[in-house]
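All of the numbers you see were taken from the coordinates with simple rules; none came from a lab. Small disclaimer: the values here were computed from a predicted structure and weren't measured. Cβ atoms are built from the backbone, for glycine too; each structure is taken alone.
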Structure 1
Amino acid sequence: MGTSAPLWDSAVEQQIAWLHSLPKPVGIIAVTDARARQLLQACLTAGIAVPEQVALIGIDNDPLTRTLTRVPLSSVIQGTETMGRTAARLLHQMLHGMPSTGTQILIPPDAVNVQASSLHQLLGNPYVMRAMLFIRQYACQGIKTAQVAAYVGVSRSSLESHFRRARGCSVHDEILRFKLAAAANGLERTDSAIAEIARDCGFKSAQYLHTVFRREFGCTPREYQVKGSVAEHL
């Protein structure tokens, strides 16, 4: 897949036409995270709601690609460690005189890193659906309820009423939920500084992230990060 701007734009245009031709809702698993990112861009450009109309999953769980998408991308985590151990065992056997059988060995994936791009929730309310599309894309940029209401095209009080009925929470609560999920994912999967994660996820300060984390999860961001690091090595 070409990555130059003209090739990328041309591919996105072709994908938009293809996406419009699909019955919806539909789920798509792309061959790589890079391809999934391109499909996600096509959906956003065409105004196709992800994941309500198109749910997307990539393959490889590439951390760089995840930082380049406005909607957090779900991805298959390949069983690379198992592949490496299996290959090393076969090589060891061959070096000690045991011939290879030539049998193909298939290594299953470890898991799916589930993110917003495939977390479909049935929303019958078109105002809430449109608001959720905006929140997914811009929650970590520090958006406010008034901006969401302006995007949807209704008053703030009207949107709050729609959210209370459809989601059982306020618009602010939904924005905060996405920001917290992004922060938790960053803490689990990187060793970045807390202040950097707070900034990237739209929190006004590391102290505010600390306060919200303590309230919602019963621990500090640092404690959460350490727990994630320990779990990875168990």
Structure 2
Amino acid sequence: MQKLNVLSNGSGKLSANSTVSNVQQQTKAKIKRLAILAIFVSIELLLFFTPLGFVPVGPVNATTLHIPVIIAALLLGPTAGLSVGFVFGLLSLLKNTFNPTITSFVFSPFYSIGEIHGNLASLWIVLGPRLILGLGTALLFRLCVKLWHKPALSAGFSAVVMTFMHTILVMSSIYIFFAKPYAQVRQAAPMTLFTVIGTVIALNGVMELLLACFCAIGFVKVVKPDWVK
């Protein structure tokens, strides 16, 4: 009986130690994820407040601000993608509110130019596509990995698809909600607005797609995402 009690006590201690060890490992993993997420948010801030966030392409600037959103989504999952996507949108909202251009009303409900005012649709344009970018990249990446079992290819494909979708969502929303005022401030005839928006998508979109694809493949090859099984 004494031997059985000793064995039982020993087994209980091992179980307790194992539980404590698992909790410690989970805590360390959470802290590590939060630290990496903070790094991506910091990179987003760095890009936003420096010229690194914008790449001149002809008469317009292609942005690199979508890159941290995509990489965070690929490496850390949907929640991180949403978080960095929200930061991207929030920074755009602040910029277009406090340092506006003639088209800032489409990105800020708090800005107006003459009789043209931003509204709730502006809030959708500045936040919605950025949140979808982060969430969609993570979910599409997970699906592609399950189907193809090739993380790098899945990352590149997800980055290209979601970057394109992000651009289309932004520009199509501008066309739907602000076609007339947007054409007015851009000094374009309403009939040619579709061409103007198409030109912006073509000039900005190609560079942004390439940047997203190369960065996504490179990061996933170096850092293996452990949240995707």
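Using the calculated result 46, 19, 14 for semi-axes √(5λ) of the Cα gyration tensor in Å, pick out the matching structure from 1, 2. All intermediate terms of the calculation are to be shown ahead of the outcome.
Numbers: 1: 37, 26, 15; 2: 46, 19, 14.
Going label by label, the one that fits is 2.
Hey, distance in nm of label points 7 Å out along Cα→Cβ at positions 113 and 193 derived from one of 1, 2 reads 1.4; which structure?
Details: 1: 2.3; 2: 1.4.
That value comes from structure 2.
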Checklist entry - From which structure (1, 2) was relative contact order in percent (Cα under 8 Å, 6 or more apart) calculated, if the value obtained is 21? => result 2
Item to check | Origin of the derived value -18000 (helix-only ellipticity at 222 nm (-39500 (n - 2.57) for each DSSP H run of 4 or more, over all residues; to 500); candidates 1, 2) | outcome: 1
Checklist entry - Any idea which of 1, 2 comes out highest on FRET efficiency 1/(1 + (r/R0)^6) of positions 185 and 217 (r between Cβ atoms, R0 = 35 Å, to 0.05)? => result 1
